[in-house]
1. Of the structures labelled P, Q, which one yields 0.55 when FRET efficiency 1/(1 + (r/R0)^6) of positions 85 and 157 (r between Cβ atoms, R0 = 35 Å, to 0.05) is computed from its coordinates?
2. Once relative contact order in percent (Cα under 8 Å, 6 or more apart) is calculated for every structure in P, Q, which label goes with the largest value?
3. Ranked on mean count of other Cβ atoms within 10 Å over residues 165-172, which label among P, Q comes first with the largest value?
4. Could you tell me which structure in P, Q was used to calculate percent of Cα pairs over 25 Å apart as 32?
5. Work out which structure the value 1.16 belongs to, where Rg/Rh (Cα atoms, Kirkwood Rh), for residues 13-124 alone was derived from one of P, Q.
6. Starting from the value -19000: which structure in P, Q was helix-only ellipticity at 222 nm (-39500 (n - 2.57) for each DSSP H run of 4 or more, over all residues; to 500) calculated from?
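Read-outs: derived from the displayed coordinates by stated rules, not from any lab. Since this is a predicted model, take the numbers as computed values, not measurements. Cβ atoms are built from the backbone, for glycine too; each structure is taken alone.
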Structure P
């Protein structure tokens with residue numbers, strides 16, 4: 001299914017259709033404030049396994065990030081963070097950043113792994129956040145890109161649909177994405193370490 005949704009006027013009926021698909025174990029493609037991403041319901045193990053197969057990895061080896069609506073559910077998926085880390089995240093988000101944090105004990109159970117870290121995203125994109133809000137829990141996500149060229153991200157929903165229509169349940173067209181990934185900042189050692197400079201500026205750290 002190909003769904004066009006305006007990020008400036010999100011159609012709740014379409015969001016409801018998407019959430020219904022996610023709850024049934026579907027994998028979708030969502031727009032973010034950076035590149036388009038594959039996404040599924042974090043709480044659906046079959047969906048997580050399907051997402052892993054799309055990336056040609058086993059679930060316990062997958063490095064998926066979580067797309068959250070806001071920071072209010074952070075403690076469900078991460079160990080407690082200090083005040084300075086929270087202030088930086090609160091200032092940067094929603095925005096084009098992935099924050100790597102120490103994972104809570106819930107995360108390894110979700111991914112059948114001994115995962116000690118988890119990436120957290122709150123994209124500045126109304127479509128992605130409204131899906132999470134209606135679903136009631138985060139999405140597990142991983143960027144859409146060409147396997148033979150990992151830095152060449154696909155930013156056109158129509159092209160993504162043509163390529164993956166038989167492998168995903170819904171592709172959401174939320175407009176042209178960017179070719180720039182998120183900036184990754186690692187806080188697992190108690191201080192900010194920039195792992196990848198992407199779309200998000202780092203001058204506030």
Structure Q
């Protein structure tokens with residue numbers, strides 16, 4: 001489970017609008033890369049290593065990311081191969097995949113695990129699209145919260161007389177423009193991912 005970073009107190013250490021804008025942009029960039037990461041773990045009908053990002057293997061008692069105990073490859077569009085560095089890990093790796101929410105069925109030949117990616121059923125596609133919409137909305141809310149922090153920081157600069165009233169209006173407009181741009185990026189990313197999920201091969 002990811003822990004949310006505590007948001008900085010609005011206006012706490014900001015001395016200028018430039019600092020506020022830099023902070024907003026950096027936090028919105030982080031929300032965007034977090035969105036990309038979460039979306040990569042949603043399975044489409046095509047093999048992608050991103051779907052295994054959240055798999056943790058019980059490696060001698062310690063939950064370890066799959067890519068730290070094996071080589072992962074996509075030799076063809078509907079197959080992932082997993083080659084453990086230590087063959088005794090085949091069992092724990094297969095177990096980790098089976099108990100995940102991916103609905104995939106691994107098999108092995110004693111050295112390599114093969115993970116066929118079956119076509120998605122209509123019902124499964126709908127479930128995944130619903131999950132995708134939830135993830136996108138969560139990140140829209142995060143961006144709106146960042147905008148709110150930015151607006152409060154700008155108002156504090158005005159109150160502390162570090163900013164003229166005309167400049168406050170411009171700063172609030174700029175914050176809104178930045179927010180709109182990131183909202184558009186989120187919508188576009190979600191639309192592209194939805195198309196991948198619904199694509200019938």
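1. Value 0.55 for FRET efficiency 1/(1 + (r/R0)^6) of positions 85 and 157 (r between Cβ atoms, R0 = 35 Å, to 0.05) corresponds to P out of P, Q.
2. P
3. Top value of mean count of other Cβ atoms within 10 Å over residues 165-172, among P, Q, belongs to structure P.
4. It must be structure P, since only it matches.
5. Numbers: P: 0.96; Q: 1.16.
Label of the originating structure: Q.
6. Q
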